[in-house]
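Some structures to go through are shown next.
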Structure I
Amino acid sequence: GHFCTMRHACAYWREKSKSHGAPVCGRIVNTTSESALLCSPGQPNYSPAKAGIIALTVSTAQVMARYGVNANAIAPRARTRMTETMESFQRAAGEFDEFAPGNVSPLVAYLASPAASDVSGQVMIVHGKHIDVLEGPGVVHSFDSATPWTPDDVAAQLSPFFRGRTMIRDGFIVRMSG
């Protein structure tokens, strides 16, 4: 769904930009999920699909920038049909509704507006009164060899690094604040 819609919108904006000889004010706001970052157990199909939306969004932001098109992705944490029965999404009576879907719309409105002209290729988590702006994963450690690698060389260098680290938890998992 994301690609098909974006493909036609991008073709339209590209042609409009070329015909006017100037950038347009195009905005793409895709919806992804924190599951893309947390690699949720029990959802090995869902997590990579949502990660693909992030990659598609960031790649599109790079390609379409010269035409004045910004592309961003949001990962809303809101009550939906899928989450409404989960205890963590229940609203306490009389308190601010942290997971009301309407809490997401101000960020979408901002990203779709001219005010967000300098915001592209970003991924944000939004819920309640909180917005997290994410940055991409980075290199934890680099290893070099003076000669071409052999399996024994790899083991000699990497084994000490991984000893004492916790499998999976210390791997390619995005750490979340708050």
Structure II
Amino acid sequence: MAQGNPTLTIVSDLLLTDSFLIKGNIENKYTRLSQVLDEHRKYFIKVRDATLVDLNSCERITTPLLHVNVEEILLGHEFLDSGGDMHLKELAKNQTMHRVRVFYTGALNMELGGEVRPGSYEADDRSTRRFFIMRSPVVRGFNDRGDPDLKLLTKLPYAILNKVRLSYVYDFN
């Protein structure tokens, strides 16, 4: 970005790793982010117009193209208007949900509490492979350091979680 000449970049996707919050646009996204992440078979997923926010220093790095190792992704989110998706609303109405708390441990210790489809975090779940969706996530143990981008993580209506990166799951049911 040229100094004194700010440009506006619209982003649709958000990814969280142990070190960075990444905002940008997943390249060649053909459907919803949850499905793209779940079905992606390469090691790296490409993010266009990426901004990386360091979780410790809040420093920003911008790049026109970033390759992110899919296994490094803790969670994802797609900024979209789901209010107009009547089919998804209808499906969601009839779905039983379980309250759970999930924990990531390692370089980033974080807890998320919310609602998931029963057994969606299991390896034998028939609807998902590597990622599943948590509705109304409540984040604990994460320091947003007052950064507006990092604060986004505490206000998400849903999060796409990486099963492989979970350390613990507490299912209230």
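Every number in this text was worked out from the coordinates using simple rules, so none of it is lab data. All values reported here derive from a predicted model rather than from experimental measurement. Cβ atoms are built from the backbone, for glycine too; each structure is taken alone.
Name the one structure among I, II that FRET efficiency 1/(1 + (r/R0)^6) of positions 66 and 162 (r between Cβ atoms, R0 = 25 Å, to 0.05) of 0.05 was derived from.
On the way: I: 0.05; II: 0.90.
Corresponding structure: I.
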Answer label among I, II for the case where helix-only ellipticity at 222 nm (-39500 (n - 2.57) for each DSSP H run of 4 or more, over all residues; to 500), calculated from the coordinates, equals -2500: II
Structure with the greatest value (metric volume of the Cα convex hull per residue in Å³, for residues 10-73 alone, set I, II): II
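If semi-axes √(5λ) of the Cα gyration tensor in Å is computed to be 27, 19, 16, which of I, II is the source?
Numbers: I: 34, 28, 14; II: 27, 19, 16.
Clearly, the read-out refers to II.
Compute FRET efficiency 1/(1 + (r/R0)^6) of positions 114 and 130 (r between Cβ atoms, R0 = 30 Å, to 0.05) for each of I, II and report the one that scores greatest.
Details: I: 0.75; II: 0.95.
When FRET efficiency 1/(1 + (r/R0)^6) of positions 114 and 130 (r between Cβ atoms, R0 = 30 Å, to 0.05) is computed for each of I, II, structure II gives the biggest number.
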Highest-scoring label, criterion being mean count of other Cβ atoms within 10 Å over residues 18-25, among I, II: II
Given 2.3 for distance in nm of label points 7 Å out along Cα→Cβ at positions 50 and 106, calculated: source structure among I, II: I
